[in-house]
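The structures come next, written out as structure tokens.
Values in this text are rule-based calculations from the coordinates and carry no lab data. What you see is a predicted model, and the numbers here were worked out from it, not measured in a lab. Cβ atoms are built from the backbone, for glycine too; each structure is taken alone.
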Structure 1
């Protein structure tokens, strides 16, 4: 019974840490998307395409 409680706690901790890691990955991916948009806008401005 004791090992079940330990396994349950370990599983809960792993799930929590995985959720937090997924949140960080989501934030990172959002930043990457925003940087790609900014790069496109900068390229357009450099090339004289001011329709931004």
Structure 2
């Protein structure tokens, strides 16, 4: 369902430091969920590119 008054949330916008990216990836790895870890790696890569 699409709500025009709600914007999409992108966690990559909030991972604005190396420490934040490391912690996000560490938390994902603690779940031992391969799909979540792969997604977190993608988010961290995108966040790192945004902060350069």
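So mean projected area of the Cα convex hull in nm², computed for just one structure, reads 3.7; which one of 1, 2 is that?
Numbers: 1: 3.7; 2: 4.5.
That value comes from structure 1.
Matching task: -19000 is the computed value of helix-only ellipticity at 222 nm (-39500 (n - 2.57) for each DSSP H run of 4 or more, over all residues; to 500). Pick the structure from 1, 2. Mind dumping the intermediate values first?
On the way: 1: -32000; 2: -19000.
Structure 2 accounts for this read-out.
Assuming 0.30 is FRET efficiency 1/(1 + (r/R0)^6) of positions 2 and 18 (r between Cβ atoms, R0 = 30 Å, to 0.05) as calculated from a single structure, say which of 1, 2 it is. The partial results should precede the final answer.
On the way: 1: 0.75; 2: 0.30.
Going through each structure in turn, the value belongs to 2.
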